[in-house]
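Some structures are shown below for you to check.
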Structure P
Amino acid sequence: MKKVTNILIERESHPAKVGPRITALRESLGKTKASFADSISLDRSTLTKVEKGEAGLDIAVSERIAYIYGFGLDFIYRGELDDVPFELRAELVNHLNKARSN
């Protein structure tokens, strides 16, 4: 059981997967890196590292994103679109697809 859990967590919660979701989330909100980082009380350079997949996203920061913007932790860490505000889903998917094609 432990191996399966590690594989699932590594695959979906890995910074390389979370980073593009955070970028797409921010872009779907129409926020600059600076304004988004400030709104969630995160250092701007840390946000850059998270978006590049070079650093993990602290759960406390994810909770602030969920509280302020309505994006659930299942989207942030697992990519579940059901955990995204309905009115932002289409825009978010466009940004995710654009990131994948780059």
Structure Q
Amino acid sequence: MYDAVGGTVDEPDADTMRRLLGGLTQADDEHPDVSLTHESGWCLSAFGDGLLVWENLDENSVAPGEMRDVGREEVLRLFGLLAAGDIASIDAVSWQR
């Protein structure tokens, strides 16, 4: 997981994810998001303005999905699903592609 200042945390727990997501208040142009990447290449990136991006960093043939105005609790729920490797549940969300 990457925090809003570019630091990394391996295998974050729910409390760490919540803390790092709270760090979006420190986001800048160089590090505008907090992201969690699964070993499969799937990644969720959360931005301070409520934008959430779902993409596979290893597979260019899959278009990234976006949601706007996503609340913090929903982001944490999706981060938890990704950490557990539940790609199908995240992919089932209504992403704008």
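Given a value of 41, 29, 28 for Cα extents along the principal axes in Å, point me to the structure among P, Q it was derived from.
Details: P: 41, 29, 28; Q: 32, 24, 24.
Computed on structure P.
Then there's this: Given 15.4 as the derived value for mean count of other Cβ atoms within 10 Å over residues 42-49, which of the supplied structures P, Q does it correspond to? Show your work: numbers first, answer last.
On the way: P: 15.4; Q: 19.1.
Answer by label: P.
On to the next question. Thinking of P, Q, which structure, once helix-only ellipticity at 222 nm (-39500 (n - 2.57) for each DSSP H run of 4 or more, over all residues; to 500) is computed, gives back -7500?
Numbers: P: -21000; Q: -7500.
It traces back to Q.
While we're here: If we compute relative contact order in percent (Cα under 8 Å, 6 or more apart) for structures P, Q, which one ends up with the highest value? All intermediate terms of the calculation are to be shown ahead of the outcome.
Details: P: 32; Q: 22.
Largest value of relative contact order in percent (Cα under 8 Å, 6 or more apart): P.
Read-outs throughout are calculated quantities, based only on the coordinates presented, and are distinct from any laboratory measurement. Only a predicted model underlies this, so the values are computations on that prediction, with no experimental measurement involved. Cβ atoms are built from the backbone, for glycine too; each structure is taken alone.
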